[in-house]
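Just so it is clear, none of the values below were taken in a lab; they were calculated from the coordinates. Just so it is clear, the model here is predicted, and its values are computed rather than measured. Cβ atoms are built from the backbone, for glycine too; each structure is taken alone.
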Structure I
């Protein structure tokens, strides 16, 4: 099973104040998806993948409306554009932080 310690360094590149507790909640949410390399990454060039994050995590976990969620996903893609491999945990952490929902995870 994945642990926050496996992802905290990558998350802290974007938010040096990130805590392992918040990262662990996202790791727990992702669960089995983190066991496969392909599903542990987010592809911003794949519209289906972006919609999956929008409709799954943003709408269900963060309570965002579809338009707001789509804009939030695009914003994180822009933030992480320099990363060839966008870690799913980091991506979801930034989404949560930008939405002000880290405490609600």
Structure II
């Protein structure tokens, strides 16, 4: 037991005659670790992109709501009357009359 621990600490298991299988295992584990690190970085990047896009969606939604409320205020009759007074137009005081067309059949 003590001999095995000393051989691991000294690194003799890497230079012995049957060390090829040890190197294969070490290289395999190293490649798996690199793949795991790359996958983790990719996942983190995607999380940051999703958070950024969610913020953009919130900003665009608030801009849309703001624009829609401005449009509703501009379409109101009082706003239209104010704008037309500047141009010299006023609403009619005589109510509109319904025109009835009789068919010629």
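Rank structures I, II by FRET efficiency 1/(1 + (r/R0)^6) of positions 66 and 82 (r between Cβ atoms, R0 = 30 Å, to 0.05) and report only the one at the top, that is, the highest.
By FRET efficiency 1/(1 + (r/R0)^6) of positions 66 and 82 (r between Cβ atoms, R0 = 30 Å, to 0.05), the leading structure of I, II is II.
Have a look at I, II and say which one yields 113, 45, 23 for Cα extents along the principal axes in Å, as calculated.
II
Given a value of 4.7 for distance in nm of label points 7 Å out along Cα→Cβ at positions 42 and 74, calculated from one of I, II, which structure does it belong to?
Numbers: I: 1.5; II: 4.7.
It was calculated from structure II.
Can you tell which of I, II yields -14000 when helix-only ellipticity at 222 nm (-39500 (n - 2.57) for each DSSP H run of 4 or more, over all residues; to 500) is derived from it? All intermediate terms of the calculation are to be shown ahead of the outcome.
Numbers: I: -14000; II: -25500.
This value belongs to structure I.
Here distance in nm of label points 7 Å out along Cα→Cβ at positions 26 and 50 was calculated and came to 1.9; which of the structures I, II was it taken from?
Label of the originating structure: I.
Using distance in nm of label points 7 Å out along Cα→Cβ at positions 2 and 34, single out the structure from I, II with the greatest value.
Of structures I, II, the maximum of distance in nm of label points 7 Å out along Cα→Cβ at positions 2 and 34 occurs in II.
0.10 is what came out when FRET efficiency 1/(1 + (r/R0)^6) of positions 58 and 90 (r between Cβ atoms, R0 = 30 Å, to 0.05) was calculated for one structure; which of I, II is it? Let's see the in-between values first.
On the way: I: 1.00; II: 0.10.
The structure behind it is II.
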